[in-house]
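The structures considered in this document are given below.
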Structure I
Amino acid sequence: MSTYSSIKELLDLTERMGEPLWKTVQLADCEEQDITPEASWETMANMLSVMRKTDAGYDRCQRSVSGLSGGDGGRMEDYVTSGKSISGPLLGEIVATALRMGECNACMKRIVAAPTAGACGVLPAVLLPCAKRLGAPDERVIEALYVAAGVGSVIATRASISGAECGCQAEIGSASAMAAAALVHLAGGTAREMANAAALALKGLMGLVCDPVGGLVEVPCVKRNVTGAVNALTSAEMALAGITSRVPPDEVIDAMREVGEKMDPTLRETGEGGLAGTATGKRYGG
């Protein structure tokens with residue numbers, strides 16, 4: 001089989017092979033790395049395990065070395081369990097999970113870069129709570145990770161997953177697109193619905209700058225994981241409802257690259273512009 005460099009190619013390949021989208025991604029991975037499907041599956045299963053262990057090992061008392069991050073995941077947990085949450089337990093748990101994972105990254109714990117360390121909270125924040133809600137077995141969640149990997153691979157090939165190259169739209173935006181497509185799979189959606197979910201999610205965060213305060217992946221990065229996770233959820237819901245992206249997924253990805261290339265360098269991970277350039281941001285940056 002041939003590999004793919006666009007969402008259209010991935011969908012066409014999936015249709016020709018008569019396989020689900022996740023399997024198409026897995027087989028392409030096996031061909032590229034010259035490994036067996038079993039070995040590929042084991043690697044993906046380990047990533048799911050790491051996500052779960054990191055989330056379970058969150059310490060609400062721990063703070064990052066800078067003191068900018070820590071404790072918010074615990075605060076959100078308390079708020080959700082109090083029954084006062086406006087949005088309800090599922091969305092509340094998604095928010096709490098995104099915060100926990102982002103803070104674990106800031107505290108130098110083991111995380112899965114999905115697709116980057118700074119965006120590590122988006123995919124698990126969507127998949128872990130929603131898998132519980134839907135009663136999805138681990139096999140289904142692992143398949144969803146393949147779907148996410150397929151979307152991420154296309155974005156990395158056609159555009160970028162680097163904040164330094166294209167701003168945070170390339171990190172949180174890409175993670176949100178990956179998570180949206182993965183959630184559609186988890187919910188039993190079609191391959192085209194997965195593609196539309198990814199496009200809707202990426203459009204929702206297009207233009208997002210990368211402006212880490214003090215050059216650290218903490219402020220505003222941790223809380224942007226929440227934004228990416230919630231954006232993924234709503235994008236998946238729209239796609240599952242039959243709502244499509246008027247601009248095809250590949251054109252959305254290409255537009256994201258163009259926007260990133262036009263961004264001022266101070267808004268691409270330099271820690272100079274945006275929030276990093278505010279009076280408070282400069283004070284935290286020392």
Structure II
Amino acid sequence: MATTNRELADFLRRARARVDPAGTGLPHDGRIRRVPGLRREEVAMLAGVSTDYYTRLEQGRRITPSEGVLDALARALGLDETGRAHLGHLTATSARPTRRRTPTVQRVRPGLHQFLDSLEGHPALVLGRRTDVLASNRLARALFTDFDAVPPRERSYARWMFLDESARSLFVDWEEQARTCVENLRLEVGTHPDDPALHDLVAELAERSPEFAAWWEEHGVFQRTFGTKRLQHPVVGELAVQYESLTLPGDPDQTLFVYTTEPGTSSREALTLLASWALSESPSRT
């Protein structure tokens with residue numbers, strides 16, 4: 001059994017380093033800052049806890065802060081809601097023994113497959129744990145890549161984003177989209193620390209992608225809920241798509257992503273053209 005939680009220690013140190021002391025209201029004490037961010041005693045002061053207590057937290061010790069202390073730490077470190085949730089997951093992890101489990105195979109129910117296929121004018125896909133692509137409709141496969149042609153063990157959105165050159169050429173904002181993938185996986189590691197396949201994926205991507213390795217070390221977290229992706233598609237050219245994500249009832253580890261375009265724009269025209277092209281290229285898959 002590990003005596004410390006390295007994820008918690010790393011997250012707190014990096015969050016502390018990102019805080020601008022000038023914006024905290026702390027008085028200037030005249031000391032030269034040799035490293036960026038706040039000192040441990042300053043975080044403790046802002047959060048209303050002792051320096052010793054915060055130091056033990058930052059060391060990843062197996063102690064369980066109250067919700068009030070976690071809220072105070074989140075405010076002191078300038079964390080958003082996603083960062084606060086991640087902090088809670090990591091402190092809960094530090095208070096329980098590490099265990100290994102074999103996650104059950106995720107499957108999309110037939111009715112959801114039918115729903116995806118009915119969205120003929122909108123790309124849609126379902127992501128599971130580890131950004132596994134569990135299902136996609138014809139237009140999503142035409143917009144991004146044919147995930148159905150990828151071996152099931154490799155059918156990961158993050159793996160495609162970092163290891164497939166077609167993803168780099170498809171996204172005009174590849175760096176932004178790729179960094180989001182990293183930060184989403186960081187969040188998932190905090191939520192599912194005992195998923196060996198998740199750790200295997202992270203290790204593979206860190207070994208094969210310098211960008212992934214560098215961004216992983218930053219320990220940022222992000223929850224994908226909505227946003228925009230800018231694409232340079234090989235068939236229809238430039239377009240921007242907006243996405244909304246919906247967590248599915250009955251399986252919180254499955255998320256439905258639906259992509260739309262703004263009416264009356266060239267992006268809407270491009271997506272309509274792509275839908276016609278996809279319909280003529282291949283039959284619907286179920």
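Which structure, out of I, II, was Cα Rg over 2.2 N^0.38 Å derived from, given a value of 1.14? If you can, show how the numbers build up before the last one.
On the way: I: 0.96; II: 1.14.
Attributed to the structure labelled II.
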Looking at structures I, II, which one was distance in nm of label points 7 Å out along Cα→Cβ at positions 22 and 158 calculated from, given that it came out as 3.5? II
Which of I, II yields -14500 [helix-only ellipticity at 222 nm (-39500 (n - 2.57) for each DSSP H run of 4 or more, over all residues; to 500), calculated]: II
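Every read-out reported here was derived from the displayed coordinates using simple, explicitly stated rules and does not represent laboratory data. Quick caveat: nothing in here was measured; it's all calculated off a predicted structure. Cβ atoms are built from the backbone, for glycine too; each structure is taken alone.
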